[in-house]
Structure P
Amino acid sequence: MNSMKNRQIQLANRPEGKPQESDFELVEVHVPELQDGEILIQTLYLSVDPGMRNMMKDQKSYTSPFALHEVLTGRSVGKVVESKNKNFEIGDTVFERLGWQDYSVSNGKNTKKIDIDIAPASTYLGVLGVPGLVAYFGLTEIALPKRGETVVVSGASGAVGMNVGQLAKIMGCRVVGIAGSDEKNRYLTQELGFDVTINYKTTEDMKTALEEACPDGIDIYFDNVGGEITDAALQLINYQARVVISGQTSQYNEEKSDVGPRFLNQLVTKSAMIKGFVVYDYEAKNDEAIKQLARWLRSGELKYKENVVDGLENAPQAFMDLFESKSFGKQVVKVSE
């Protein structure tokens, strides 16, 4: 047995409603000895994502649920500190879905080397990671924006929403963002180039606010939150509009399914399309997408904002903050230097 100690964050209970501190547990275990073909990865950064909330329920979705009293897993960037795999050397910076822990053992099959000369390591969890890819594929594979169209993004100050709005602007669209504070909305317009924003927390009538923001209607609605915002947006879609469902963060902590207005008649009368997806659907195109996103990043057309929380022990709080509108941009946890 390896003498190295390894801190882990485990799922102690299945959350009811919003996750609580008591649903998580910090434990200490030993790092196992490496076998032939394996590598030992020291975690540098780990990602906390709203979609992980669904994996804490005892139900299968597009992935299996987390097991109780086992280490949580998420997308991580790390450094190879020991290797018995000919494809990896000590010092390689890599990306993989790993445990919420100091060290992870991997067979290397799903481990991807990343180039930190292109961009900082943490960006591979954000603008060059899943949030960037979700935005890129949602637009280029499903929404297919045309120059001059109106794109509405809910959850616009989140990791995915920020990227959606910027990419839509690069593609020549008019972009309307919906976020939860004046500070966030100022950032979206002044720093990221969104045309108009709506503060959903201070807006009493979302449909009226959207009508004012979208005088020519909505051609593309990129949905990250669901709920009443989506109900309002769907009433304003244009002929042959495209509705992209990326997430439903307003619903993740609900114990019972939300019953809202029925809007399917809108899809018929407007000849519109609604499609949900997960980023894995387009995995074969990841490398091509990352190269394009990196080009826009280097040119300054694409910007990113991160909220870096320091310390593995603070990962549960960083996750809980996602559901309290406390995070702004991509939420990542820095585990080690």
Structure Q
Amino acid sequence: MIILSRPEIEVLVDLDSALTAVEAAYIAASEGRATMPPVGYLAFPEKDGDCHIKYGHIAGDPTFVVKVAAGFYGNPSIGLPTSNGVMLAFSAETGVLEAILLDEGLLADMRTGLGGAIATRALCRPDARRVAIIGTGIQARWQIRCLRRAMPGKPLTFTVWGRSEDKARETASLLADEGIDVGASTDLERLCRDAEIVITTTPSRQPLIRDAWIQPGTHITAIGADAPGKQELDTALVVRAGRRICDSLEQSLDHGEFSAAFRAGDIPAESCVELGAVLGGKGMGRVHPGEITIADLTGIAVQDIAIAISVLDAYRRSRAS
């Protein structure tokens, strides 16, 4: 059996191959080639934390994956990372446990960043350059890294906003150490009004982004609403959007960013299209430059399958060479 630690996984992972694998996985899910049972969810409100269990199989793959990922959002105040977790890879032919990826949440964070980058690349205007990142945690950094990788050669500019000005500046400084120039803003409204791409990365339970702040032609990728009660966008903004794209229609309408508008009867289910359908050419993405597009990403198991198999393939190649 293969057992890989986080440092070993960091050496093996390749963002370019993982990007390709996650995009193909989205398409497989929307084409009905993936089995993804309902997400397991544990809430720890007294600790501002939660845990997701996601698992599934893509038809034809020799491997199926079970992922356990925890997010405890107060951990940085006690010197611990927000994310933690593990991925288990089993043979789809025998059920034998083949690998344990002790990634400590790295792969879950990375695949979320890749998903956001794929959605943003597919839906933003070709001339979009100014990117607003809402949030200052691990996922804010991954969204920036992955979008730069997904859109090489584009002169993107990044500005981070957080409730804490110090944390926003700290995030910008950490990325500067990686050679990425990122600004920090203290004015959320102005940042959103000026942005052409808005990426929200918070666990907020109250809408942060107001409808009036978003200009025509803006694309928004919202990744925070991955559990009941979470919401980052004003419901009126969701209703106003010209195109609503989600990774999973079932999850988005149940507990994602589109769920509040759907429950209120303000948007019909058929007005939302899955990202995999857009990527596979079977669904409509952005139609014209002036419309607002929103991607609601709740996180789906095929992302975990794709990135876990990508790491295992890299490990096996390294052993064979």
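A few points about this structure:
- For -0.53, -0.64, -1.25 (log10 I(q)/I(0) by the Debye sum over Cα atoms at q = 0.10, 0.11, 0.15 Å⁻¹, calculated) the corresponding structure among P, Q: Q
- Among P, Q, structure where helix-only ellipticity at 222 nm (-39500 (n - 2.57) for each DSSP H run of 4 or more, over all residues; to 500) as derived comes to -6000: P
- Value 3.9, calculated as distance in nm of label points 7 Å out along Cα→Cβ at positions 67 and 243, assigned to which of P, Q: P
Quick note: the coordinates plus some simple rules give every number you see, no bench work behind them. Predicted model, so just to flag it, every value in this text is computed and none were measured. Cβ atoms are built from the backbone, for glycine too; each structure is taken alone.
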